[in-house]
Structure 1
Amino acid sequence: MSTDQDTLLKKIRDPRDLREIAESSLPGLAEEIRSRTIDVVSQTGGHLGAGLGVVELTIALHYVFNTPSDRLIWDVGHQCYPHKILTGRNDRMPTLRKRHGLSGFTKRNESPYDPFGAGHSSTSISAALGMAMAARHKEDDRFHIAVIGDGALSAGMAFEALNNAGHIDDIRLLVILNDNEMSISPNVGAMSSYLSRILSGPLYTSLREGTGRVLGKISSTLSEAAMRAEEHVKGMITPGTLFEELGFTYFGPLDGHDFQQLLPTLRNIRDLKGPVLLHVNTQKGKGFAPAEHNPCTYHGVSPFDRQTGEIHTSNGAPPSFTKVFADQLIELAQKDSRVVAITAAMPEGTGLNHFEERFPARFFDVGIAEQHAVTFAAGLACEGLIPVVAIYSTFIQRGFDQIVHDVVLQKLPVVFALDRAGLVGADGATHAGVFDISFLRSLPGMVIMAPSDEQELRDMLATAIELERPVAIRYPRGSSTGMEASPATPISLGLSRRLRKGTDLAIVAIGHPALAAKEAADILGEEGISVSVYDARFAKPMDEQMLREAATHPWLITLEENAIQGGFGSAVLEFLVNQDLINQSLKVRNLGLPDRFIPHGSQDQLRHELKIDSDGLAEQIRELIGAPIRTAKAS
């Protein structure tokens, strides 16, 4: 990189400095920002491809619009690293996704240039419309820009917002459709196919090129008439037809990497009122060959070699829970032709890409549409199939009503495989799967399981397939224990297992925290404190016989990697109260995640800070035993 380019980026403290730069210098600045992004992510890990694809667009938006007065909203936010570099956070980029460092997404309390926090998709248009209506109410003439990818546009919420905005003529709203034919995995669905087919087709290409040649040779009057005729014909075959029917003024598609197209178009749009949609084509991973050639791998990536793109891996690490799930599902599907798999635009993230390779006709990627995924699964189940819906815990929140109304109420055999349950680490609060036990356990007839190790995950998946009722299995992000695999054996409904027998207190844990509980018990055992440890395995129904046994100890401690409010510990307390097992001789504490959103940081760091790792548990237990005694009723 040249010295001039280095000097150029160093001069930019925020977009006000950017606007002082000559337009001719912007391509060089783009290369510098792209290089800076690659340098940072190669060290920190994070979302790479999406940000590299919007470098020019990011510069152009801040160059033309008066941010932060004009509101710039990035859908999902995983493409915001160039935005952060330009908005006063360049010096802090090496702290990206680290504890007490910059978030990997937009965050309102991080910068005034982040007017809306994100992490889940398809929220930008709704938020921008709300802000635009607020500006109208306050007679504020600021602009509102929502940048949404064609993948995020596959979600129904985006179309709800477009439908709402299209009839409001006196707002300053620009929706930018960033069309790169990718979300995390290649996009699916009619909209993505429509965009790709039209823009690459010979009719549109020849029409665009042919009219350009003709219009250059005729008078201005005839040229204007011909342009109108062209737009009329083009309107019948381009994506603009759909958006204009929704009430938007449509521009595009433009090359999203060409400042000579972006800047004048954005300036023209800046002078308009009413809802506008600008369609830009970009390349995910642009400027970094490995990301260009393999955009799925470099969407979200671990630290890698800056020169070769080789991703740093832990050789010999045990398989992830995700892989264990995918492998076991394939094995079960080989035995039972009724088993089908569903994902919401994340075949690689959920491991179902391997299922797709083996059973392409029994695999369904519905796009970024969790609500649809759940009800689609319900329809499959109505016809005798056993759908397994693999969705991250944090994203299944978006389909809660459908779980209640379309699956559980009708007692349909849909299996929900909730990946990334619990703390997820560097992605932070938006992606933490820490509420699923709380919102699922209130549903009548719902079965909720959580494995402490990979063999339990295999057994639970086999159990879920046999139960033929609504089931959720929650399992964590990261590597499994590395134990040798055994054939999957179904578990009796609600049956727990005791990992350690003691006399002074009992820990009843759900999911992988059971292993930390056992380690803590081993530590305390060396200090003369005798601890029983139970792996509950089921959050619903619970093993009542086990709970009665645990209640014979002087202390009963529950442990979960879920919000304490309404979680597994709450369920245990409800049982103890209803069975009249609470008394002065039994002291109960619920340990888990406190009543606040947990920030980003590594999983190990967060568990240590929250004192739910083995050392932290041992410390908390020492404090409880040595503290003044309070009854469970008062806790």
Structure 2
Amino acid sequence: MFTDLVGFTRLGQQDEEAALRLRREHQALLRPIFLQFAGREVKTLGDGFLVEFPSAVESVRCAVEIQRAIGLRNSSVGPDDQILLRVGLHLGDVVEEEGDIVGDTVNVASRIEPLAEPGGICLSATIYEQVRNKLPVVIERVGARNLKSVQEPVEIYRVVVGGRRAPPPTPPSPPSPNLRLAVLPLANLSADAADEFFADGLTDELISRTAQVPQLRVIARTSVQRYKGSPKSIREVGDELDVRVALEGSVRKSGNRVRIAVQLVDVRSEAHIWSMRYDRSFDDIFEIQDDIAGNVARSVATHLTGAAPGALPPSVSTAPDTSDMEAYSLFLHGRQLFGEKGSIESIRTALSLFEGAVARDEKFARARVGIAETLLWLATEGAAPFRIAEDRAFQELQTALGIHDGIAEAHSVLAGLYLGSDRFIECEREARRAMELNPSLADPYRWLAQLAAGQGDIGEAVHLLEAARKLNPDDINVLSFLGRALAYSGREAEALAFWAATKSRIRFRTNAHMSEYYLGKGDLGKADESVREMEGVRPESPWTMVYRGILATRQGDPATARRLIEKLQQRSEQGEMVVFFIGFLWYALGERDQFVAAMEEALRNGVLPLLELLYSPLYAAAREDPRVQDILRRQRMPREPSPASDSPS
């Protein structure tokens, strides 16, 4: 018998203490049941057990009793405290070595366990033959399954927990809207390491193409890229990303020839669902991408729904937006660099690569979207003049959409531009258009979350951010916003647990939010710890200076806050948009008139800190000021395009 605690790895990443508590409780619950049915605990496997029995009948009785006991236990706890277990059983000879057992029987049992549903029990045919008609349980045939490292298919049966037979088969239905796929980074097997960009670029292409499959949700590139070269098993990856299927493979490029090998894998059993190898000319790359995406769509639907081929989604086919292979290579290389976001210089290189692609083919719409994204990133990091970058990005996006209106990323980036310009109607329109074109994009959910929060619906913002996180679990913008939204919505315990789990990945922003939280609570000791961590990462950030100044004022040192105001004013004179940070420090000093004047200027320049003014406990008293209420009212008014220009600026 193999058992496995469902979702333990993912829970451990979110709340390690809760995960360990549930593991200890499940171990204490199972061990007496093993003894009751003469089971010998061979070893624990982190979140599961390997157990040996002298009788097939007793092993099944034990499995049924385990699930009954867990079900009884779960009936008295909340949904976040449930224990779900999978159990797999197989019969055969084993070899004992120093208290452990090994052999094919153990391997087969370990592959059967993942086939069970959470709370379920799966058996091999050898077990079934021993227990049929001997136990008061209902057992149903699942069918033959190919198991990893097992040469012949294995007949699988399931115990109907609770004694209820499955309902009769229903007509095939379309795939569930919750089908989730991870396209893992393709391995580069080319002799030239410089072709790494091609493997990464093709991974991006497959993510984009499969995301167009109706009712399929595909994990974003930023969240799968961390598994590049990872020693983790496909099952561990699936558990962490909360997916049931994954696409993995390799690329070997030589001159104008390319070999691509891909396989679709059931992450629980690690069995291959579908595989294919392509040996083609590089000129056929678009045809290969369409072929892979279409086959993945049909294979995922068949595997997860049992639908007949005629009921499956059609092959995905998207006309390539360039036929120039050199331009396409430049685009792939640029997208690899932009995705890595290694440094300002690497982003500038990505920008030049996108520009090179457009120079070769001015109708290459996605390359123009790449230009827009890199320009905005550089501007946000202070590496390019913001207004100039924003204006050019807008023009590139307009041109791209004029060439091809169906590029979801273009609509999403445009939504972000409109949001930054307080043009909320256009922002919502573009975000929803992006979601229609590609429901697997996370950014549109984030833009809509900001709109919802700005309109006072912080609960809806949390809901949208949680949806975005499912699509892109590693997006630091989503993670940062979600933690703060949880705190603002009153879910403080969840926010603190969330910050504890994410601080190592987004150290600066998380400590900024924790500084704000602890200052709001009056816990100056904890606030000082968080501010010091901010100073260790980005000492010259205006956020670091603001929270240090507020803390110093609370500690009876207003001179530090005034000194920081002077430094920020010098930066403002050099063109930096730091006016609202100066206002926050004036507020900490009790200078309400200067604070209101700074917020007025921030409103005029399109940088009003809306969420802080609406929700932060630090500015609760300011929300009672009629002047601040008027500023918030004017900020929330719909902004229409200027008659002189349709540009966001």
Structure 3
Amino acid sequence: MTHDAFEELSVLPEYASSDKEKNWNRSRKFLLNKLNYLHFEDQSFFLHFRHRTFDRLLTLEVTSEPCEQSRLRCFWVEEGDRRNELSRYSFESLSFQDHAKRTITAYPRLLEIFADGVLLELPDRCNETLAGVLTHESRDVQALFYQNAAVFQGQLLAFRSEWFKARVQAEPPQTFKWISLEQPVHLVLKDGDYTYFSGECRIIEHSGDAGLKEFELEPVKRKVQRFQARKYRSSRTALLPSPDVFLRHPLSKQKLFFKAVEISGSGLALAENAETSSLFAGLIIPDLQIVVHSNMRLTCSAQVIHRSIRADGEEQAGRIVSGLCFLDMDLQEHTALLSLLQQIRDQKASLDGPVDSEELWNFFFESGFVYPGKYLLLQNKKQDLKHFYRRLYAEHSPISKHFLYRENGAIWAHMSMLRFYNRAWLIHHHAANNRQGKMGGVRVLDQISRFVNEIHTLDSARMDYVFCYFRPENKFPERVFGGMAAALKDPQKCSRDTFAYVLNEKLAVANALPEAWSLDPASREDILEFRYFYQAFSGGLLPRAFDLQPQAELESALVAEYQKLGFDRNNVLYSLHFKGQLKILVMISTSVPGLNMSDLTNCIKIFIVDRQDLNRRIFWSMVSEVERRTADGSMPLLVYPLHSLQELSIDYDKMYSLWIFNLNYLDAYFQYCENLFKKL
């Protein structure tokens, strides 16, 4: 960073001549080692000159050659011959800050001034001090001022934990008269396209002329709210030993090291000395590394959301503790952290932990999850099921998570999640061994609920909705999921839709579609028409959760994740038209048969938008045509709405309720579950 030679630099402390007689606490050897380290890291330091007449301090940035003895050759960072200029000044001191934020000051003797620098004779001793509150120099950070639609551009010069100094320029027709000093300004600190801070600040000092001013600012807010406020937040844990945290400060570009005071699935707390504190509320840290232990290293982006001083009697008393929230983290790394924290909370809980496939299948049969009727549908593909479940549970895939609760080492309860749409995860395979009591299902539901609560704010999770299918006659999901939908009474927060499940026992002969009927790839207009129908009939979340939108996000990345595991995954939309009018929207979801035990991830969803002109034979002709195009006649049907199928006189095997929850309303979910389970 370079500075105008005729401008005072107040970033670094000025030292009066009286300082020369005190605090000589370090040797020349110490100074040489520090200077050589600066050379090794290609870093600069500062020389201070004082005007002979006006007592004005001039600070110049320099680099140096490696130094072994007492003579130090320095070079100007800003090129130019300064010999004439410096004839009016007396050399005073050399100073810099080391990596620990200590200021090193020395008073060398000036031997000679060259066109490109100076030659110094280093003293026998130097001074190492730590200022009361350290000011940090900014490196290449742009500062933008906003006030009443006026935008001023400049550079951040220096900062402390609750103080900024910026140099701002007024470009005609701009004038600093446009800035009201009594009103706050909105300050944005950025580097290129990346913003590190944005917030309101008070103007506490200013100086300069009509074209260039320096402003000292103080942030208005001492804490920020990054995400929607929640009553049910993740609990923080103090791990022993404390995790190490490494980061490069985005404003000073210096590497910093901390110990994590506390950590949770959504953030962590770091402690700093008050004198050297450099974190402040609102600061975004693009790259933060957490070393929990040698085999668990996490990389994330984070934001400081609050700071507080620990009171006497508390651990870390007198230190500044900053709370940070995670903005994003690799899903697998985050899962590893959550797994550790869940086991600390309850050693019987396991998230994505190892599981023997033989033990898992034994549990599925013993718990009754795979009952005789279901097994008859699965038994022809049992070898394939064994193979891909072994892969699914062993490879810790970012599209699948499983939760186990064990008692005396044996599986007591199980639940799993599968990312089946771009931003919607399916909760399924909820099973519990009733011989162990009624709490197993509740415990594993609590595990998955806490997981969702802590991970859904991260973009890497791709999780805006969770959904599940359940039989209305099953008491547990009916009370939990069905009861939740009834309690909220708002289908935009939590929706429930009933489908008919048909095992595809079709007519013996299915004719071709009659003239004037056609099965076509769904168009943008067809999807809009379906949305109008669904909004009027249900008003729920299905179109958004299932990507049934005209501008739905492309699925290519999700399909690629399935392919990495060797699994198929595809969604195709067709429309049944009569004389050009939409009658049925067909959604063909193809995946590995048995991925969901009832094949609800490998099925044909049929949405009857307009019952008029439809009959039973046309319905089955359409299904036959869909099967011909998919080359699969074994996929079950899910038909919506139920009454339209009944009006067509088509029998169905059972009903499934589709429950979808908008994760913006997790507090309501936890409140409902707390009331429901408090007596258990």
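General remarks:
- helix-only ellipticity at 222 nm (-39500 (n - 2.57) for each DSSP H run of 4 or more, over all residues; to 500) derived as -17500 - corresponding label from 1, 2, 3: 2
- The greatest value of percent of Cα pairs over 40 Å apart among structures 1, 2, 3 is that of 3.
Bear in mind that the values in this text are calculations on the coordinates, not laboratory data. Source: prediction; values computed, not measured.
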